[in-house]
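Values quoted throughout were computed directly from the atomic coordinates according to the rules given, and no laboratory measurement underlies them. Fair warning: this is a prediction, and the values are worked out from it, not measured in the lab. Cβ atoms are built from the backbone, for glycine too; each structure is taken alone.
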Structure 1
């Protein structure tokens with residue numbers, strides 16, 4: 001199918017002018033109605049700051065928060081995908097007990113507000129699980145070289161426990177949605193393919209590896225990539241438990257500068273740039289994967 005030509009039609013121009021008019025109205029209303037003095041020159045100092053000790057420009061509040069958001073989302077997606085696959089297998093299992101376990105997990109996560117979930121998971125994991133396995137003691141005993149690597153890949157030593165707790169919390173939250181997406185893909189596979197794998201003598205594991213899961217991922221790839229991108233936005237919930245991602249650092253910048261609109265508009269633009277970039281990468285990946293298959 002040939003690509004559609006991009007032409008500006010009269011109706012498109014009307015909506016574009018209407019959007020511009022609304023933006024101008026909001027800006028004027030904020031300036032005149034609230035007597036708010038904008039100061040966009042204060043924003044660059046919250047992106048980068050000059051370190052007098054090294055003489056280099058280093059990330060400040062907003063860039064630090066953006067990097068933490070990226071790391072938090074990336075590391076949360078790995079266990080979320082693994083747990084999502086397990087829960088999807090439970091949901092499609094022949095065992096009634098496993099189906100009940102999978103459904104209970106999905107229904108609890110999907111029907112409880114995310115803010116409540118993150119408090120439950122975070123404080124349970126931070127207060128019970130990590131002390132039980134001695135995670136803080138293990139972190140303090142790490143060599144300097146290993147700590148330097150963990151600070152780059154994860155977080156600083158003083159915030160590593162909180163970061164790991166946030167990753168686990170976000171992973172549990174996302175796993176339920178990933179599981180339902182994969183369940184739909186697994187159940188869409190024709191029964192004849194499963195019967196053919198059985199007739200070929202494939203084991204249950206080989207059937208999953210070579211037939212079920214590859215097709216389920218491919219069929220549900222748009223929904224999965226959309227959920228992966230949503231993880232970046234859902235990571236903002238972690239700000240309520242003092243994980244220093246972008247939303248939390250935006251609040252710090254507002255408290256330091258009192259520039260409410262400038263900071264939050266900048267935070268929104270950073271989220272928008274990040275998610276749009278990930279959307280473009282995901283679209284190219286979808287096309288390349290579909291072409292190779």
Structure 2
């Protein structure tokens with residue numbers, strides 16, 4: 001089974017995939033962007049993918065959500081895993097913090113370490129890259145330059161980087177939730193590979209023409225609460241058709257085939273323009 005992840009080797013997605021310890025037949029496939037990673041499943045380039053969807057410090061990974069809601073109509077979330085994120089400051093050679101002129105990393109890592117960058121590296125220019133591993137790789141390719149990157153120990157090991165400081169995240173306990181994706185027709189087969197032993201959970205996205213009406217969102221959520229379905233997460237993203245119009249991503253307890261969940265989703269369909277079940281799976 002080919003499994004896509006945000007590449008190159010050494011990203012947190014790659015680390016999470018290695019930690020998942022899939023069967024020997026699984027073939028990791030690194031992709032250039034998160035959008036490419038999601039769409040590789042949609043287009044049949046890979047059978048499954050592991051992508052980040054939420055970080056404990058910076059919230060949702062918008063590219064993943066937007067792609068699932070917009071372009072990847074034939075995908076299902078079939079599992080999840082939570083990974084510890086421990087950002088390190090990495091360079092090609094020993095450098096004092098005051099010597100560092102530029103810091104490279106993925107926007108999520110830059111945001112997770114924003115306070116560290118402001119206070120400890122206030123004179124350095126911060127430049128975003130496509131991934132943390134790409135940042136480490138580019139820095140180690142120029143050993144004479146006064147540059148550093150934010151990334152993990154795996155990337156430092158793979159690309160010959162020197163760890164200057166460990167655990168530079170703004171808060172301890174930094175975690176990212178990753179989800180397993182598969183095409184809907186192959187969801188059960190992939191679910192059997194990625195496993196999971198937690199309680200059932202369902203993820204949906206919904207939006208509607210009535211989103212400008214007073215109490216519309218409350219009435220939508222009442223479809224869950226009136227049936228005893230416990231909402232565990234809700235997030236809004238702009239629909240890109242004008243200010244004030246949003247799509248809502250929600251997670252709640254229970255499997256999609258559970259009668260209360262089925263009834264709640266059907267109730268939502270009566271109030272919304274679009275309701276899409278993104279997946280039903282076991283919690284990490």
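Taking distance in nm of label points 7 Å out along Cα→Cβ at positions 97 and 241 from the coordinates of each of 1, 2, which one would give 4.9?
2
Match the computed value 7, 27, 30, 22, 11, 3, 0 of P(r) over Cα pairs in 10 Å bins from 0, in percent to one of the structures 1, 2, and report its label.
Only one of 1, 2 returns 7, 27, 30, 22, 11, 3, 0 for P(r) over Cα pairs in 10 Å bins from 0, in percent, namely 2.
Tell me which of 1, 2 gives -23500 when you compute helix-only ellipticity at 222 nm (-39500 (n - 2.57) for each DSSP H run of 4 or more, over all residues; to 500).
Structure 1 accounts for this read-out.
To which of 1, 2 does the computed value 1.1 (distance in nm of label points 7 Å out along Cα→Cβ at positions 73 and 233) belong?
The read-out comes from structure 1.
Name the one structure among 1, 2 that relative contact order in percent (Cα under 8 Å, 6 or more apart) of 22 was derived from.
2
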